[in-house]
Structure I
Amino acid sequence: MSGCVIYFPRQIFHARRIMQMPQNVSWIRPPAARFPDFGKTLHSCFDESHVAHPRMAVFRRVFELKEEPENLIALFSGDTKFRLYVNGRFVDDGPVEVGGDYAKADAPDWWFISRRDLAPFLRRGRNTVVAELINVPEAQTDYSVGHSGFMFELRRNGEILLQTDSTWRVALNLAYGGPRLWETELFPEDYLAPKYDDSAWDFAESVPAELAADWKLKELNLPPLEEETIRPDAVQIPFEEQARRISNPDALCGGGGFMEIQPGPPVVFLLRFPEEAVGHLEFEVEAEKGAELQFDFQEHRGFTHERMCYRTGGGRRTFRLTRLNVMRYVKISVSCSGFASPGYSPLRLHSVVLHRRFFPLPETSPFRCSDPELERVRGCIDRTMRLCMMRLHLDSPVHQEGLGCTGDYMIESLISCALYGETRLAAADILRTAYLLRQSGGFMFHTSYSLLYTRMVLDYLMYSGDFRIPREVFPQIDSVLSRFTEFIGPSGLVSEAPNYLFIDWAADEKFNYHHPPASRGMGCMTAFYVLALNDGAKLAELLDLPEKAAEYRSRAEKLSAAFRRELWDPEKQCFRDGIPHLTSVAPSLWLPADDDSVAYSVHTNALAVASGIVPESEAPALLERILTDESLLQPQPYFMHFVFDALRMCGEFGRCGFALLKRWDAVVAEHPESLKECWNCGDYCHAWGGTPAYQIARSVFGVELLEPGAAAVRIVPEFGALTFAEGEVPTVRGAIRFLWENGKLKIRVPENIRCELNSKYETEVF
């Protein structure tokens, strides 16, 4: 903390705490003498070349309960990833994502633990616990300390009834060939069945204490994911000659019996689910040895984003995929060289279902208005958010990126607040990122995103009223803001920033701004830094750190002056993105070489307004120029969030904001189930572009939080051409309700919220 002493005032609200767990827990692994390679894991899955040698260990333990199961709490975790079953029933997978910047290879500071009430899964008498432990990351949210292990404790009123130790049995499941391949014939036993005989398996061994110490366990205050089973609602067989070999396809839609495929050449058919969903596909297949089922997962028909292959080992088996996937359609191809041989039995699919996983959320805050397209856009954002909220705010269910994506999470957290009044995932994302930043000394792979971390923490405090977490992570905020002083060049601008500058997915004829050279990112990076310093100053004031607040504001003023001096173009009457060759940072994989071109974008100029660099009196004219100048690089859905921030700050949302919201109409019309990543490209489930849902609460209804926990708010409504609007803005103190019709506005504010009203409409507050 640069030698300063920080005093934190007494917290006002109950904190959503992260609890440190006992560290003397028992971890187990397969015996190292027999399976020396199992414990070798990689820290990150940024490079997926490691999946050539994946491993899955299966742990089993049979035990007796002498009493009826009640108040039985299980604590469990694993490295890298596991699935837990009790008495043949799926309980949970995990661990709770550790996160971390996905290009960073160091082990995380903390390892998170899951908690579940197992009473509904257990019974008096004999019980069986099975854990499938995978030793390599399957997604960028997966992580490892560098070696593998599993832990489990079953407690009643604090007393340990069962824990992982050398009495557990273990075997290596060679059927697992990674998340995209399962070869049943290599490990055909039905080991999930409670009556399965595991006596031939090895005994597990304890992970040595010096290695187990790497898992410093903490528990996040997150509820378990919920699950529901969804059947397909249609089976489509594209080729008539194949259709003649398939009988009873409606069985997969719940029509009874089974779908049967007669031997012959490969067969292809398509399953359609009632809606796009995230979860684990499960199927029950009966076939002779050697048949192959290939599953292509599709958000949008015809576009495969993930593929999995399953090879039968003979008999009737039920299989649940290990990797979380998003899908509306599943194309299934059935083939095998022996499948066309004389005497080969028909293949039977008894079921194909999707176990949808989702974060438990309240009902969406109601909203109706006279613009049906705006209602549809908000509904699409709601669906997208529910698909992207798991144990963290996902970049997308396809990418499942780790905590290098704070820009996504900042916007998604605001949408969570606007739609559901939900802050728990934001708290978890903030804490996980803080551990990364503490470990790395303020390093984050997405350099721009590290600056948005301060805004995310400030927003969390204002919406939740929880002072505990902002206090805990403030040293990491300070480390980031201090680190960026190293990136300021002789011009006074941020011109030496390393790594991945990500601005937006927008591109001109030379560079994509998700990957610009250092000079092209100069304007945006400086403006992001000013924004972070001003946010840091406000946060420091709320935490009673006046010296830090003054320090941040002083640095912000110097940067703002340099920005205005160095980047203003008097001829074009806007700011340029940067100055060619005014940086000495070396080109790299993530920083292309500079060139001689001078570029202009909406991005740099909108951020200049949103960060306060542009004087308030000059901001409206600048925004009008840049929003009507089509020669400037235009923003994609993600960056539109900052454009709206700029409009609102200078009172221009009413004049320009509704026209910009209309840009989402065409996107939702093309794919009404979830948001595309960009206007015209990318995959189809990215909540980062859902800022209209937040703008309805923040800019249309005009609710601004003035004090933490919504103790005081300012309401400045703006309805534009809307003749009718009705809705709620949730807060931790209750919902603020709005009704706009017949030229009159009615607002109901909870009694425990102080309200400052600035309305140009005839308004009644009650």
Structure II
Amino acid sequence: MQFLADTLGISRVRLPAEPPRPDPPPGHHVVYLLDASTALETQLLTGWVHRTDGPHADVLHVESSRIRRRRHTDPRLASQVRDDPEAWFVPLRVVWMPAERQGERTVSWVDLLKLGDPRDPRWFRDYLILNLFPDRVRIVVGEGASGESLVAAHAGDHRPLDQFVTRRAWLALDRAERAERGDRYKIPRFLAEDILGDPTFQGRAVELGGRRGLSPRRALARARYYLSEIAATHSPFLIDLIANLIHWVIRRGYGAIHYDTRSIREIAQLGRDHPLVFLPSHKSNFDRLSLQFILWKNDLPPNHTAGGINMNFFPVGPLVRRTGVFFIRRTFKGNDLYKFVLTSYIDYLVERRFPLEWYMEGGRSRTGKLRPPRYGLLSWVVEAFSRQRADDVYLIPVSIAYDHIHEVGAYVAEATGGTKEKESFGWAWKFYRGLRRRYGDIHIRFAEPVSVAQSIGSGDQIDVQKLAFEVMYRISMATPVTPTSLVATVLLAARGAARDLPSIAGDCRSLVRYIDERKLPTTVPALPSTEEDVEATLGLMADHKLVTRLQVGNRLVYWMDPEQMMRSSYYANTVVHYFVPRGIAEVALGARDLDSFWNDVWALRDLLKFEFYFAAREEFEKALTDELDADVPDWRERIGTGRPIRLSPSVVDFALLPFLEAYQVVADQLMATDGTPDQKPLLAACLDRGTLYRLERRILCDESVSQALYEGAVLLARNRDLWEDGEGVAERREAFAREVERLRLAACASELAVGPVRLRT
């Protein structure tokens, strides 16, 4: 290799773009630290040093930062750093760039046919690239440091001085390299070494392992195993490959991903100074893919995304782990050592400002609306902040919406008592093959970030819960109304009646006016309100088995069977929260006086607190009052007079009634249950009772017969101390059932007052 380098005159090669000579502080002389993996890289770096600083410049080698062909650290390094405080140590590295494709220098799947990663060329590829494509070769100069400052910074570090300096050189070069490659390759290079090598970590791991009867050696080995099971292992090569694969897969099923580039730029700027936590809604398996792609596309660092250990199956698990997914066991109760390793991992990422991502809902929504939040990971991030791992942490609420969702059929099956299909390679392949039809577009919206420092007090669980609910509320208010959700809402309001195109379009216009007046977020282009646009949306819905087209004589009508209602309710539920406050007002307007009106408002709001994320009480009251004042200025005077108060459009039947009917089923089942129920058998009994009620027409909505809705009612029952057996529980269950029945009947009365055309103006 050396002979070849001399023959080719590598040491004399000038690259198209070379960095300027570093400028040390006055009184300091430069010592170059060469991070070279091959003889060719050594020649290139040495040649640049000689051209820049003369043939007698001080040069030391540090261990190669790339695993391949490691070179040992120069034995003189530690002594020179210690004994020469006036030396200014400047690291150097050769950077190999991929070929430019469509204006970007990223790895393509074509590179797999060229013996691997072009950013780490093997064999003779480096010579070929240098001679054929010299514009793809860079020399980067890392930020320098004096020997005195390095010795001072090393004080208290557990590593030898030469290793410490080498690591500092690598990190400085990584920052310089990202200036050439982009921030999308900002990844932790020494995570395991930093965590496992920390004496404090070792001491705590030994202590916790000892409680489980483990020797110190076995405790540390167990901690190392847990960390390897958990931690993501980013690979820049795979980050690029998977990003290109994601783009191809998404384009197979979807047309485009819509997002605001200004929001992306603001988030990128915020992430330069603070750790970020991305908290998206969870509707589909495409959530992670679509968000990952647009962050990569806009040169943001890859997120460290929490995933369940169930997703760690071959070959998906090893691939996604290298793109930033870290895996968490579903349960680790009683395993304090595992929890300690996991929290240490979170602490490390927060302290070094690596962005995190997880789903607050835990799993994908089976109903379309947001699920109740889980607090575990958020609690650990708040604890990391409380331990001063960062001066602040910013939570980024993200809404991800779809025109159509691939998994809706499976969700309906689960909601009606079916079992969730276990993730496997066969499951992943079936998911991919299901993308042969078109599903429209994907819409990603970033809500206003939430500052942890400004949002918490003591950092206790109550603070964490308030923080979680604020994030979920912002996600809900950023979710756009899509054409499918709009038309599905109108059709569900028909309650099984067939509708023709003009009547559907008329109701769509009524809702669009309401949406525009309230300045609710919508997709681009505008929502369908003309007959032509509505017909196009109905055509796509028919293709996805959400509605049936029937030709009756010379009239074309649209109709939903019960299964289609369940499917369509998923899309309507993604935006139903925008109409719930109005639905609450509609029900309460039937009260006998103003005090009873507000009592019913707060009763309904409390009843639905596990279904929807409401604004704070004062904000909620003001918004509701303003809306009623705009629609019916004399509503206060008319309450209790016997003169019906009708809102237009009316929303109670699709915004409230399915949930009140589901709660009625659960309340009745609880009242008929002795003792403390088992949740799974109770939910099965509720499905049977709900089906019977629907057949008997005691409830009106097919979509209310849903296990997912019953689970929300169960959460409320537990919250109201209606679950565990005890003194007075039977009486409390009966009172709860009567309360739900009263509010449900009030909702039915409000619906009947509007008439058969629910959304007419």
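Read the figures in this text as sums done on the coordinates, not as results from a lab. Fair warning: this is a prediction, and the values are worked out from it, not measured in the lab. Cβ atoms are built from the backbone, for glycine too; each structure is taken alone.
In terms of mean projected area of the Cα convex hull in nm², the structure with the greatest value among I, II is II.
Of the structures labelled I, II, which one yields 2.4 when distance in nm of label points 7 Å out along Cα→Cβ at positions 362 and 538 is computed from its coordinates? Traced to structure I. When Kirkwood radius over Cα pairs in Å, for residues 162-313 alone is computed for each of I, II, which one produces 19.5? Traced to structure I. Suppose you compute Rg and Dmax of the Cα atoms in Å, for residues 586-625 alone for every structure in I, II: which one lands on 10.2, 28? It traces back to II.
Looking at FRET efficiency 1/(1 + (r/R0)^6) of positions 58 and 698 (r between Cβ atoms, R0 = 41 Å, to 0.05) over structures I, II, structure I comes out largest.
Once mean count of other Cβ atoms within 10 Å over residues 298-305 is computed for every structure in I, II, the highest value turns out to be that of II.
Matching task: -15500 is the computed value of helix-only ellipticity at 222 nm (-39500 (n - 2.57) for each DSSP H run of 4 or more, over all residues; to 500). Pick the structure from I, II. It traces back to II.
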